[in-house]
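The data blocks that follow each hold one structure.
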Structure 1
Amino acid sequence: MSTMPRISVVVCTYNRADYIVDAMESLYRQSLDKQYYEVIIVNNNSSDNTTSICDAYISAHPDASFQFLNESKQGASFARNTGATLSKSPLLCFMDDDAIAAPDYLERIVSFFDQHADAIGLGGRIIPRYIPSEPAWMSYYVSSLVGNFDYAQEVTLFKPGKYPLESNMIVRKAYFIRVNGFNTALPGVAGTLRIGGEGKEFFFKLQALGGNIYYNPSICVEHVVEVKKLTPEYMYRVASGIGRGEQVRVKAIGRMAYYKKIIEYFFKLGASVVLGILYTLQGNPAKAKPVIQFRIDALKGLLDSRTTV
């Protein structure tokens with residue numbers, strides 16, 4: 001008699017043929033017995049050779065429960081929802097296609113939920129793996145755009161308004177169903193337009209149910225960051241996508257919420273200018289402009305009228 005998996009890992013992928021095998025390999029090499037987990041790779045209209053690479057890897061590793069499928073509706077929210085629907089376990093783990101899981105990643109997650117019956121959600125640490133090295137202009141305040149996330153030094157509850165990042169987030173499937181999964185009005189990347197914040201909105205819905213969402217720094221993945229791709233155009237897409245996502249989210253609450261968010265973004269822009277001046281005075285002028293530009297780009301996204309795709 002087959003054993004039902006205890007955790008399902010959903011990895012949505014889009015044109016990451018160069019990295020998807022590393023992500024799959026890190027999940028194959030887990031310390032958790034393979035009978036207790038499944039990996040669902042959801043291809044979201046990749047135009048590279050992702051399909052052939054994934055098919056070859058899965059064929060070469062028949063002892064693991066890997067599935068590969070396609071989702072034609074563009075956007076991570078569609079892909080994650082599709083993967084979650086097909087999952088067979090009570091725990092859903094969402095990991096990016098350019099992330100690399102620590103060897104004990106899944107074992108720690110399963111153990112955590114065994115020991116914390118009150119937990120409905122969980123997030124862990126995300127460490128950027130810069131290729132070839134961290135750029136001189138990178139700072140703590142900008143690194144969140146490339147996935148850097150280290151909320152606390154020990155296991156703790158997320159405070160209201162704080163939440164896990166998409167590259168490393170886990171939820172009980174029963175609660176995923178209760179909040180209707182990810183909001184597809186916040187698809188992530190859809191064509192040339194980015195409307196982000198899907199993870200934020202998802203965990204806000206979970207927090208509204210009153211359950212506990214934890215952070216555990218020992219549940220860790222690395223996030224591959226190719227420095228050559230961190231162009232101003234790329235950083236704009238990511239930062240403005242955050243703003244567009246916030247526009248969609250707060251407008252659903254009401255017009256006044258949107259106006260308050262605009263005021264908040266202008267305040268953050270002012271704070272970034274002060275921070276940039278401090279970096280310059282401390283002898284780190286290279287860090288000044290990216291901090292300010294981040295807030296300018298996010299504000300542009302918040303005010304952008306293109307929030308439907």
Structure 2
Amino acid sequence: MNRKIVTFTMSPRQSQFEVDRLETEANKMGIEVNKALYRELSFEIGQPRGTARTFVRGEELTVENTLGLWFRVAGTKSGKYTEARNLAIRILGEKIFCVNKKGYLGWTRMGKIAQHGVFLENDIPVVPTKIFYTREQILNPSALRAAPLDKGANIKNTFFGWEYPVIAKHERGYQGKSVRKFENREEMEKFVNKINEKNLGMFLWQKFLPTKWDIRVVIVGGKAIGGMKRSAVGEEFRSNFSLGGAVEVWNLNEEEKNLAEKVALVCGLDYGGVDIMKDENGKNYILEVNRQCQFQGFEKATGINVAKMIVEMIIKRG
């Protein structure tokens with residue numbers, strides 16, 4: 001019986017490029033790919049533990065027919081698919097290679113706030129960040145005056161000691177779509193007063209770095225396989241490829257490579273993307289880690305066959 005790689009997505013169109021590329025490279029090696037949807041999973045659970053079973057479209061996944069599992073984004077408001085993913089890993093993970101097993105079981109949902117907690121524990125440099133839970137905390141002028149100012153800052157147009165502009169991003173945002181830039185206090189206040197206060201704690205407020213570019217490092221097998229520079233174009237301040245950012249190969253130095261691999265290690269990643277941004281002095285900051293990163297722009301910019309390397313990783317670990 002041929003052992004297949006099983007990929008999981010929430011819809012046939014989600015991550016279509018990445019899943020199709022994985023299938024193409026796997027087929028070249030004589031390996032089939034079973035494209036599954038999370039909703040096609042079902043389980044039987046009982047005692048002893050070894051009797052628990054995982055099914056896709058009614059067919060049980062076993063070590064005899066499955067080489068490895070590769071998961072794309074599973075996020076829903078209910079969290080049912082992230083729980084399904086983790087249940088599959090708990091049942092199968094000791095017998096079948098599940099990409100990013102440690103990371104998923106450690107953090108069912110690894111939003112940006114959770115990431116920053118991990119980075120803090122492991123002395124990983126991050127952009128100066130603030131988190132608030134009430135409007136009073138963020139809008140109270142006395143709190144603003146109490147904060148230390150950056151050198152040369154104007155107290156009438158600062159955000160807790162930072163000069164505007166300032167960045168806000170939703171902790172579960174993706175592809176840069178939730179990232180906002182506020183040029184002054186009036187813009188910031190308008191935003192804060194507009195959103196429901198109960199959602200305020202879902203945002204990270206960060207000091208603006210004016211470099212307008214960052215580095216995406218792709219990790220496969222826990223190792224950095226290459227880097228891509230993403231640059232914002234025109235008036236757009238976000239550098240994401242999906243938002244029209246320009247991409248080009250970036251030759252990683254040892255510091256960047258080691259930092260990205262450390263992030264992957266502490267976040268439990270076999271595969272993922274690590275985003276590094278630099279300030280005007282060249283200091284490295286980790287923006288975030290993406291456990292299911294897209295790689296269309298990366299392959300275009302670097303010429304690195306990411307899909308092939310993922311298949312090879314699964315074969316080696318499977």
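Using helix-only ellipticity at 222 nm (-39500 (n - 2.57) for each DSSP H run of 4 or more, over all residues; to 500) as the calculated read-out, with -8500 as its value, let me know the right label among 1, 2. Considering all the candidates, the number was obtained from 2. Distance in nm of label points 7 Å out along Cα→Cβ at positions 24 and 48 computed as 1.4: which structure among 1, 2? Considering all the candidates, the number was obtained from 1. Which of 1, 2 yields 0.95 for FRET efficiency 1/(1 + (r/R0)^6) of positions 184 and 224 (r between Cβ atoms, R0 = 41 Å, to 0.05), as computed? Attributed to the structure labelled 1.
On Kirkwood radius over Cα pairs in Å, which of the structures labelled 1, 2 is highest?
Numbers: 1: 20.0; 2: 21.2.
When Kirkwood radius over Cα pairs in Å is computed for each of 1, 2, structure 2 gives the biggest number.
We did not get these values from a lab; they are worked out from the coordinates using the rules stated. Keep in mind it's a predicted model, so treat the numbers as computed, not measured. Cβ atoms are built from the backbone, for glycine too; each structure is taken alone.
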